[in-house]
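Trainee: Read through the structures below before going on.
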Structure 1
């Protein structure tokens, strides 16, 4: 399979690379300095607002938009997401950050005109942010049928009670809307029709941001992740998405592309780590020789390159297959990609950190935070074990006879 980008995507990629070089990389230090000095770590940053203005003016905005809505194919978007992933916070500058891209896609696919006007329009403009509330602290959410948060009809409203956690964007000041999944019919004979998804404005009475959460010590400010409690929260019945019992239908439509977008960005993080490791190997000397003259260093660089090319090709093939047959029929490759990319990029970034010595563990380089990203991606959007189990079942069904 020859995976070639369209001419439009090639041109966008060149413009994006030029923008990253001219505008993003030179502002990395300023971004982190502004965040470190902020009184509120979850407040908007002037550096990001400036970059968003520049990206919009450059026509590098909402690059994630699916082809069916006038945007790019999955294959064409892959190298763009990889380029943005070289700086972990950069996707927001182009309005391409998770979970907002997935949430915007939910509004595009399943939202009513009124819901789209209220929430999709400002999200597409980058004026507000959003959260996706699925994972819960009290149950194993890797089996989403375990989700317990209740969505109960109450006249012309729905009443919501439950706990969620690791809700990305929830602490951020500009976040205005949550998409929440919960149980609306706990006794339905089909356990995949017991759940619904509903829109909950962040500042609705009863919504309580309990605490920001960190992963391996990183709080991912200013967007962040949080534990959120919903205590007798009432929202209008028209806030329901698609209809009662259709929560899993929406989740599957949302999570397929989102999983692959994370993998695309992770490849960019690992590629940058590899480039920095090569530069380090040429500039640093030990025992009378440059690091690049030590066999073990060269072996680690070669192994990292080989592994990175392998998962990049897998990701591109998955993207092309999704374009050809849709996410549902590409689920085996989506699972294989979600299993492989975070694990492989985590190992690559770890080797690159090692080549940098103790400095590789610090914020002086992007590797430590990228390692954290790769590690939590092995839990986000379904843990490794769930995807391996699902893929294994598909393979037995296909080849077992």
Structure 2
């Protein structure tokens, strides 16, 4: 059978398969349902915070904290969609703009996006950040509106670039005469304030909402709300539904993960020409998603976080399977030197190790050394082949995968 015939068979089989899905898009992250179960309290709090804008008053800045998949972005979109309907009813001069700071990546792109949202044209590159901000501020003041800015994943930008963006936006109302700005910041990291300058903290004056993770029964309810829209009748077993909820609850109560598991399990069953999604399909979906999740996480790390991972990788090659921070820092410093980079301080690298531990790429355990005190032992939490595969294809780091740090032989002899 030639390639064309193979593809014809694949596409026709997919097109004619009506046994599993009615609408798989209902299981995507960006689908916003009519109801958000188990988030009624947070919806009310956020609604009460933004309500003053309906009477032409600036609302308080508010920061929303919680792990990935706890409903932060969905609740914010849900509340602002309802607020938008009310602004049309009351003819209030209110505008909203969502920005994913991880995707934007720089202050320039954030300010450019804000500018374009109010009709101010800004080139893709070529201006200073200060010039773009000045154009945005001038355009905003002439618009005579209350502008609610939603900064999703703001922690990613602050960790990579500092808090200049927040500093400018928290002070902007001091220089506006005809418009007002309120901020909604969404962060996956509860420690965000630790990265902010005291001047930024004092001018934020924000309220806070913390989203706790969902438990297994709540995740099952969330999935059940979508099942009848997503799947054909009797195409999903009760066991598969419960397993998706249990697996996601075990991984920090992540609703996105639960939805991904359910959708991919359905696609696995569909490819196997099954009539019903069962637990075996969910297990296979978990294996596929885990592989893709780790690859994506490794690719999206900052440069210095990648170098920390590579340092632990090289220590593992030298049979140092549980390293201490000092050993990692020595290898990391040598890798920085190879790239012509200035190493971060050991304290900052220790913070990076904690962050990599939090996202599951490293395992950092504090171990008692008896009368010698306590120390942290660090090892990789992902397969070495994945690290090799991802970093070998990295233009900047590819050659470091096969590099043999000189300090390792010294560390090895020291351990003996």
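What follows draws every value from the coordinates through simple rules; no lab data is involved. Owing to the predicted nature of the structure, the values given are computational and were not obtained by experimental measurement. Cβ atoms are built from the backbone, for glycine too; each structure is taken alone.
Trainee: Thinking only about percent of Cα pairs over 30 Å apart, which of 1, 2 has the largest value?
Mentor: Values: 1: 42; 2: 55.
Biggest value here belongs to 2.
Trainee: Here's a follow-up. When helix-only ellipticity at 222 nm (-39500 (n - 2.57) for each DSSP H run of 4 or more, over all residues; to 500) is calculated, the result is -15000; to which of the structures 1, 2 does this value belong? Could you put the intermediate results ahead of the total?
Mentor: Numbers: 1: -15000; 2: -17000.
Of the options listed, only 1 reproduces it.
Trainee: Next question. Assuming 0.55 is FRET efficiency 1/(1 + (r/R0)^6) of positions 51 and 291 (r between Cβ atoms, R0 = 35 Å, to 0.05) as calculated from a single structure, say which of 1, 2 it is.
Mentor: The read-out comes from structure 1.
Trainee: Of the structures labelled 1, 2, which one yields 44, 33, 29 when Cα extents along the principal axes in Å, for residues 67-186 alone is computed from its coordinates?
Mentor: Numbers: 1: 44, 33, 29; 2: 40, 38, 25.
The correct label is 1.
Trainee: Assign the value 4.5, calculated as distance in nm of label points 7 Å out along Cα→Cβ at positions 139 and 387, to the correct structure from 1, 2. Before the final figure, lay out the partial values.
Mentor: Values: 1: 2.4; 2: 4.5.
Computed on structure 2.
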